[in-house]
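**Q** Got some structures for you, see below.
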Structure 1
């Protein structure tokens, strides 16, 4: 099982699809387009931050349970990043300390449940590291109205916060082997040669881990 990680707009879904095609395996995507809470959150984060993260946590737990049941699967974002986002909302005053504590307790209980699954952790985490400008450019290109920063300086500031948290999160991540992809130098979204380079890098890592021959 391969898990992708990175900021909003890093290119996780694009790489997940390419990896799924390349490896001939199922891809589990983050629930965004059919998410009934996300648009509400962007309009009123103080009211909907906790509900949004509970929604994501539930969907990711559902996905990772399904993915753990098979030998080969890909998740374009996983449960391992979820606490980062709620902690940011706590720092910004959008959730209370009580809500944060309840969330962490629920997350810990879910992670204990995963210990009983056939797989106890991902086989590899692929972290896509992009600059803040690249992050904003890709958010703009994919065109989701509620994500755009035009006339929303507070949203741009939030994106900057999210971007700043990821390097430290990646350094502390220890649930599985991990590799970092430079998403600025390697434009796997628009350049097929770059994409092949990334796929070859992941293939080599899977070989080194004894997961493929």
Structure 2
């Protein structure tokens, strides 16, 4: 069936955000006297929201709710001011979005990044009218791989799961697509290796954004 909607993960799929996430986390850790981490470690710290990022970056003995909440507050304050210092769209992403628009395919964003930062980054890099729905982590709504965020987008657009693709770079994204009964596309340019995407059931794998349009569902 022809694809009518493409839902994109944000970090590691549309935007390379890893350096700003790492810098903001390390700033917050240092502020509280905790050890910092090399950039590569953050490829496995991210993906499940800011609270989980903070938790994974802390020493095991410090991973308690009070500490995580305290550091999360400082992280958000810093990241809100520095989330575009080093962030940029992946190569070919702007061209892919334009091509999808020209074909009349609707697009949305489903991220585990908190809502304010998700909206801020999408607006900065892609403008106000590229995506029909932009959803991040919202209070009281479970994060991915819970399918609620995808169901909310499908309800808003009125498009059926079988007409929807979901693009992401981690197991969380592949599981989200599976739980939502939409077709998953694993992107290998993001934060996690191809083997992870294969292991968690990606329906398709692409190495560059331009390869998306060559899939049979288009």
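Just so you know, all these numbers are worked out from the coordinates, no wet-lab data involved. Given the structure is predicted, the values throughout are model-derived calculations rather than measurements. Cβ atoms are built from the backbone, for glycine too; each structure is taken alone.
**Q** Here helix-only ellipticity at 222 nm (-39500 (n - 2.57) for each DSSP H run of 4 or more, over all residues; to 500) was calculated and came to -12500; which of the structures 1, 2 was it taken from?
**A** 2
**Q** Sticking with this one: Computing FRET efficiency 1/(1 + (r/R0)^6) of positions 6 and 142 (r between Cβ atoms, R0 = 25 Å, to 0.05) gives 0.95 for which of 1, 2?
**A** 1
**Q** Starting from the value 14.8: which structure in 1, 2 was mean count of other Cβ atoms within 10 Å over residues 126-133 calculated from?
**A** This figure was derived from 2.
**Q** Still on this model: Where does the value 0.8 come from, among 1, 2, when distance in nm of label points 7 Å out along Cα→Cβ at positions 30 and 78 is the thing being computed?
**A** This figure was derived from 2.
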